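For reference, the structures are reproduced in the following blocks.
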Structure I
């Protein structure tokens, strides 16, 4: 888009279906590289990606030529196929429906990137549920409990 200039930074968070701990350390980095390729192929910029066995966080610079929902749909669909094609898990791998998306200013990028990259350490102190609810409240996002991730 000619004459269109933007600076949009989004942290996207989503979980494995039923919050199963399926993202294994032996192949998680390959998955993250693959997701980075999906983001790049869609013309967006990956700043950081991190996660634990049941959820991931992605910090993206997103252009106004794509919706966040379309990008996340493509990331989830392609990464599920990647996991299933490599037979990294028994049965069919799926991400849970929905996602969280939180915007940040440029001045917060370094801190958010460090946070995203250090998910293993963060989850030693706080559960994913607590972390996610805290973000929803911090960003003043209205939500209904019944539509949140399925907590097991």
Structure II
């Protein structure tokens, strides 16, 4: 059974999943395992100030996360991560849908995100979920692709 909860950024499960997420994306970027020092540096240099942090639990254990960051005129999907053992179960789609619902509840009409070229699974997922590629909007030097999705009344239901 899957349960998705909004948690504060100090939640231990959020911290655990954030470090796992960073270990994976840093490791993929450099083509080798990330070091604890690199993860700590990323947390210090690029802190994640999120409006909402969502954690998915499968059978009571943290299985994945997603966050929303407030930006000027939209909300941004950040840190979508599913633990390897839960991949292929549809959990990422559930997390994105819940993030979209939270964004719509906050009055957002658009949700945006940035991703890298090497995260092909993420790009495929976003396209499948109705996100369209747009010109870059942020200043993240690691961003290769930017996407957005218009939120509808259906999103809130």
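Laboratory data are not the source of any read-out in this text; all were calculated from the coordinates shown. Everything quoted here is computed from the prediction, not taken from an experiment. Cβ atoms are built from the backbone, for glycine too; each structure is taken alone.
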Can you rank I, II by distance in nm of label points 7 Å out along Cα→Cβ at positions 78 and 142 and just name the one with the largest value? I
When relative contact order in percent (Cα under 8 Å, 6 or more apart) is calculated for each of the structures I, II, which structure yields the highest value? I
Which of I, II yields 16.1 for mean count of other Cβ atoms within 10 Å over residues 54-61, as computed? II
Test item: mean projected area of the Cα convex hull in nm², for residues 62-133 alone calculated as 6.6, pick one of I, II: I
One of I, II was used to compute helix-only ellipticity at 222 nm (-39500 (n - 2.57) for each DSSP H run of 4 or more, over all residues; to 500), and the answer was -11000. Which one was it? II
Once distance in nm of label points 7 Å out along Cα→Cβ at positions 110 and 126 is calculated for all of I, II, which comes out largest? I
